[in-house]
Structure 1
């Protein structure tokens with residue numbers, strides 16, 4: 001890594017539940033750090049992640065973000081003790097929903113390095129990311145049914161869009177997790193690596209993405225996500241408009257010039 005790992009973040013934000021680092025140029029690394037509870041996602045954890053993503057959105061120096069929980073646990077789900085104290089109205093109006101929306105709406109590339117368990121909210125956090133690199137010890141699951149609940153932060157909806165009805169139904173109705181190889185075959189993970197190297201691979205992917213023209217990357221992410229949500233003809237029309245919009249960018253001109261001149265491009269984000 002190219003910078004020291006530290007508790008806290010740029011701008012003086014002190015954190016209890018996550019650690020923040022800059023492992024490569026243009027890459028922000030967020031590490032969930034609650035090992036005593038297998039990185040269970042309490043409200044503070046989600047708030048700290050959302051705060052860092054909000055700052056990253058406004059920071060031109062951050063072009064991709066990696067989220068991990070380390071080599072043993074990604075996140076074992078929501079903090080059940082915290083959730084058990086909430087009634088129906090509390091759950092409906094709780095700030096957790098706002099933090100989940102912020103994570104899901106983050107416009108820059110978001111990559112998860114998942115080792116160990118990614119259960120409940122942990123699986124939902126991985127599914128909210130754009131790419132998932134899984135360790136061979138990873139387990140993805142939505143066990144909420146075992147507690148008389150259903151996935152409450154997009155797990156069922158994102159699963160069926162990612163891996164299809166059959167596997168989504170199996171995971172949600174049985175509560176049984178799947179392993180890394182099954183996740184890879186289902187399209188949940190893009191790669192599987194040893195637990196010791198999964199994070200490095202995720203950072204490598206993030207660094208490659210961070211080297212690309214940021215406006216084009218942002219519009220490309222929007223295009224892929226939009227294709228999951230709107231009719232095909234609408235998605236294609238929106239892609240055409242974004243393609244035309246990029247014709248006005250300096251980075252497009254630089255990319256074409258560099259290609260024709262057989263030299264590396266220098267992108268500025270304009």
Structure 2
């Protein structure tokens with residue numbers, strides 16, 4: 001099974017992964033890239049859709065909703081994002097006010113709610129870890145907002161550091177300890193020629209996968225622990241999209257073999 005997807009930037013909509021890829025059951029992912037003045041029309045159908053602006057500005061409109069000013073940052077390393085959530089059964093149109101790049105994700109849903117805009121002021125910034133496994137994260141579409149499955153954020157990993165570390169999983173509904181959530185990572189690096197190492201493994205090693213990730217790569221994480229390592233000299237960015245089976249919580253279980261690291265003073 002292939003858990004790594006490559007993306008070569010191009011104009012328009014590119015679907016990078018669909019349901020079934022990497023054993024994912026609830027997550028689709030792609031990129032929408034538009035030049036200033038261009039438009040893109042889409043339908044959510046039987047899914048909920050989230051649009052995370054990676055860089056640039058646009059308007060997102062549809063029946064009974066109009067978000068005229070979406071996006072502010074130049075790129076993913078230049079501030080917090082704007083995100084638009086559109087529930088199932090809606091059509092929408094994106095109009096690029098500048099050149100704009102948008103991460104698109106969809107998950108099967110029958111949740112009836114109104115479309116909404118998450119602005120940077122709504123995005124919570126947190127610092128995670130310590131020593132050489134510290135990183136910063138933006139919590140974007142969390143359980144504070146309505147969604148059937150999606151829980152979305154961004155991570156920024158300093159030079160040479162580890163992230164999603166000590167290794168953790170979210171494979172089983174066992175509140176308040178753990179929830180069942182599959183995940184997708186989308187990577188960027190600064191400078192762009194950077195790279196990292198992604199590992200995905202389960203307790204029984206039915207998945208035991210390691211790969212190199214580079215600019216615009218996507219990893220598919222159906223289950224298991226999923227640590228990443230950033231090469232020295234670079235800043236690693238990854239957009240993380242989790243899709244919960246029944247719950248949406250920022251909860252996980254640490255690999256017992258490495259839990260002792262958290263117990264150090």
*One of 1, 2 was used to compute Rg and Dmax of the Cα atoms in Å, and the answer was 18.9, 64. Which one was it?*
1
*Name the one structure among 1, 2 that relative contact order in percent (Cα under 8 Å, 6 or more apart) of 16 was derived from.*
1
*For which of the structures 1, 2 does the calculation of distance in nm of label points 7 Å out along Cα→Cβ at positions 31 and 231 return 1.7?*
2
*Of the structures 1, 2, the one that -14000 was derived from, the read-out being helix-only ellipticity at 222 nm (-39500 (n - 2.57) for each DSSP H run of 4 or more, over all residues; to 500)*: 1
*Work out which structure the value 14.8 belongs to, where mean count of other Cβ atoms within 10 Å over residues 55-62 was derived from one of 1, 2.*
1
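Read-outs throughout are calculated quantities, based only on the coordinates presented, and are distinct from any laboratory measurement. All values derive from a computational prediction rather than experimental measurement. Cβ atoms are built from the backbone, for glycine too; each structure is taken alone.
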